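FYI, it's all coordinate maths here, none of it is from the lab. What you are looking at is a predicted structure, and each value in this text was computed from that prediction instead of being measured.
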Structure P
């Protein structure tokens, strides 16, 4: 933290990824200086958009490695509650889940036959997982912005997740957003979306429109304007 604070003080320009990260920076580093929000954005054209309807089983998707900041305990507890209410399956894409603790948690929650693990996959294979998904579940306790959420939105997959990173910046009606580490609320809000076809339809269209209008090309223009300002 001391090193980070020293670098931030010495840098000519301080850039953060989101308004959420700016807030975290101000609260935790207490820097008496201006920060610029310039986001890494995705190439929306690489993620084919497909309008979808809720069908059963509901296919839920989670993409992240197994680590504390991604809070997969909240993920599995939320899914267990969802699975008790509607026919559903959870696909988990990412490495690190082949540990006894995960296996035991799934058994304890009674969902060991309803969760599929793919392991780590190539980035270009993510498109196929989005094509089959109804909802992305994202349970992080912190994100600077979050690329996978943008990729899901670009693909037309509504996101139900925690209010960190881009989800904190956008909120409703672009996504279902709940406080971190709250599996009951995440499950309840996700079930509400599953049972509201009109809202589900609106959310995927609004989110897609936002990502297309704020994609990688848009981000390049923001950086170019800042660089030109520096050079002057």
Structure Q
């Protein structure tokens, strides 16, 4: 999904991580665990996909940096707030986390479902004002800090539908932004000390090595395969896959 859609893969991994840590009964501290491990996996996936895009010559560092820097600052601020309130307002924070995640997913689902599939966009990044990438980064950082998403689910529709960039260019920018802006939050969670440790001697702060390490070889291999397929698949198939993943997440939040 990271290579194919430029979304980082958090839409797949957040429900999985939630399921894996559920038996430990962590309460509100489950949220930092979900965010930390999601950021870690998303960073690896984004870096691998971005490297493949670079090898294919589909690489736009200027626009990616303008998006990633404000995203990193906003994500760090929100992550600190989330960690603080997870200690004092556990139940309320869990419900707020689910509500924001659900609201975002519903918005993106309908935007993807009703996207103009008949009209192909061929805009180039140098035609877009840099401040628009900065504004996008601020929004992406805020949403990512709350939900643990890598931001690709927000960047992809903005870049392709609102900025009217070619789909392969939109995924390339998104793929590079993801590792650039998730790294500071990843380091932040790695240096925190959890109240409850679920994998003694196998954690870096909130990052759980038994969760992250088994995914790495498959993420690296499959994300690069996804980049290749991204350049071959028609846009309507990519949109359909994207919408299906979102729909599964919506179902899980509401009914499971």
Structure R
């Protein structure tokens, strides 16, 4: 029997959400809807394909949603910010429907990465940007980082233990008012990473709520988002010029 698709009451709020950081040109960005993902065409990029930010939504989420994360307002506005900053942005729905479905969601990430070249999207210079529960999906990519992944961003994320190998350049944004269930493991991850002298940058939002990037109209929110774009550009764009 087919599962009936429906949206719970919080979905309209997710669709209407907007990021708290804007940049010039956002409204000019074109969103190209492919079979596996939405691609936000970069503005003001150099000739040829631009480096790409892959946004990884959180979870677990219901498996029968009518309106998936690609249509949620925060990701759509953030995709526009990324593209207006000269980078490509990829947003997709993955199958993190339960605690037992992490493997399926990781498979979805790998499938999207593999599909990028066929759609004219650069696959050699990537940033993985995970949110909330999507942090657990970063574990395989931190344990064995593909050469194409130049940096990783984790916003108010569930993070597992630091892998034994080298950690790629990583920016972690922490919401000070978030739950201990998220912040305690994140703080432990940061401590372990620093003891390994890993290339990480931590941005704390002392009064930030979970999902502060769309919920908290505050200068600290905008600073963290602006700094995140600069961090990504440093690793996926600027070293192209060296």
Which entry (P, Q, R) yields the derived value 39 for relative contact order in percent (Cα under 8 Å, 6 or more apart):
Q
Tell me which structure, out of P, Q, R, gives -24000 once helix-only ellipticity at 222 nm (-39500 (n - 2.57) for each DSSP H run of 4 or more, over all residues; to 500) is calculated.
Q
